[in-house]
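Heads up, there are several structures right after this.
Bear in mind that the values in this text are calculations on the coordinates, not laboratory data. Since the structure is predicted, the reported quantities are computational estimates derived from the model, not experimental observations. Cβ atoms are built from the backbone, for glycine too; each structure is taken alone.
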Structure 1
Amino acid sequence: MSTMPAQHGHSEACCNIPPVVSKGYTTKGTYEELGGFKSYVTGPKEATKGIITIYDIFGYYPQTLQGADILATSDHAHQYRVFIPDWFKGEPAPLDWFPPNTEEKQKNLGAFFQKNSPPSVAAKVPDYVKAVSEKYPEIKTWAILGFCWGGKVVSLVTSKPDTVFKAAVEAHPAMVDPADAENIKVPLALLASKDENPDDVKKFEQNLKGPKHVETFGDQIHGWMAARSDLDNDRVKAEYIRGYETVLKFLSKHV
């Protein structure tokens with residue numbers, strides 16, 4: 001359930017999401033070197049609002065890049081430039097490691113998370129934003145969005161008292177820890193799947209201090225808005241679109 005007040009317009013579409021492409025998506029953005037990281041950059045040059053997107057462990061998947069383009073092009077009243085840095089330096093986890101239902105997959109994932117821990121990446125985010133801001137000084141306000149593993153990065157970054165982010169979104173976040181929420185003061189949306197622990201999600205919501213929107217997409221898997229989204233499935237595609245609509249509505253109120 002959403003904890004956001006049922007204000008006029010909240011249930012109405014704020015945006016015009018283009019037709020979602022199931023296969024063979026052609027990206028609208030470009031790749032740039034920013035702050036020492038290859039970065040996918042998309043959105044209008046005149047945008048004064050920016051979104052840093054923390055991808056999931058599978059990196060630059062078409063579903064994730066299409067999502068960035070949706071955020072950058074769908075809300076004409078609130079335009080965003082979206083940046084996805086490649087924290088993994090070209091070495092993301094293979095998609096076939098998930099679900100980790102064998103000992104080998106579990107071992108591989110454990111080693112991957114040890115090499116790419118959320119705290120180690122969270123520590124790099126402020127300098128990355130600073131580097132992007134120097135190249136794009138027209139961007140005055142920032143939001144952050146994280147998928148799965150990236151959701152934990154978002155929790156860590158926004159729980160710092162000096163965070164630069166005005167709002168945050170976690171989509172099917174991994175490692176949901178209610179203790180993280182106690183120090184998050186910025187507006188935060190959490191879109192959970194059926195695979196997140198509902199008790200942890202509920203406690204996380206209760207501990208959030210600022211404006212919030214917490215919603216569970218109860219028939220969707222962990223990853224439905226990013227790399228693990230099966231856009232050939234009509235129901236998944238519909239909830240993928242609704243997920244991005246929900247993100248845009250939330251950001252339009254708080255960034």
Structure 2
Amino acid sequence: MTNEAIKYKRIVLKLSGEAIAGEKGFGIDPATIKTMVAELKKVYELGTEICIVVGGGNIWRGNIGQEMGMERAQADYMGMLATVMNALALQDVLENAGVPTRVQTSIEMRQIAEPYIRRKATRHLEKGRVVIFAGGTGNPYFTTDTTAALRAAEIDADVILMAKNNVDGVYNADPNVDANATKYDNLTHLDVIAKGLKVMDSTASSLSMDNDIPLIVFNLNEPGNIVRVVKGENIGTIVRGH
């Protein structure tokens with residue numbers, strides 16, 4: 001690992017479950033996850049310490065539970081289990097690419113992954129292992145966005161990287177729907193909350209603001225973008241604490 005010319009030494013990468021699903025929109029697409037891991041390996045080889053928080057929307061969505069009349073907490077626990085499945089898939093592809101990886105879950109399931117222990121996670125990073133945080137926060141009513149903000153604060157990450165599908169930053173409207181949507185280059189977490197921008201949920205934004213953790217929103221599907229962000233190139237939208 002070279003550790004050359006990187007702006008962010010320790011990152012939390014937030015991936016949606018849909019990012020792993022590819023064009024299909026559901027499940028895990030082998031070609032998509034392999035392409036993603038190839039990009040991550042380049043970042044890893046720069047000497048960046050990588051944590052990943054992955055969602056579960058490609059396997060289970062809360063609105064399905066609502067339609068079934070399911071209790072919200074029960075539906076959220078199912079979503080947490082979906083994130084574990086995605087994390088295990090990511091781990092396997094990373095390991096096959098030669099990148100040592102550990103999965104830590106907020107809900108204990110010791111046969112397949114480690115329980116989340118902050119000091120152990122930090123030690124893994126220092127030893128050059130990618131750490132994937134699965135199971136959300138372990139609590140219903142909290143999103144994986146909030147998990148990303150919480151873990152970033154706990155492990156003292158330099159930045160949260162919010163990887164988006166086919167969107168290259170934060171806009172004042174959905175650019176896929178509104179041709180006049182305007183992109184923001186710089187925002188504060190307070191701007192995000194006040195303007196009601198759909199970047200993270202308000203709990204995650206508040207947590208990031210309170211702990212002064214910058215957030216960069218960028219297009220995951222553009223080859224080389226994760227490397228560019230880690231090196232400090234000006235792409236996407238940066239959201240700062242103040």
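A few remarks follow.
- Comparing distance in nm of label points 7 Å out along Cα→Cβ at positions 21 and 229 across structures 1, 2, the highest figure is found for 2.
- Test item: FRET efficiency 1/(1 + (r/R0)^6) of positions 29 and 221 (r between Cβ atoms, R0 = 25 Å, to 0.05) calculated as 0.45, pick one of 1, 2: 1
- For 49, 40, 40 (Cα extents along the principal axes in Å, calculated) the corresponding structure among 1, 2: 1
- For P(r) over Cα pairs in 10 Å bins from 0, in percent, for residues 101-212 alone computed as 13, 38, 30, 16, 3, 0, the structure of 1, 2 it came from: 2
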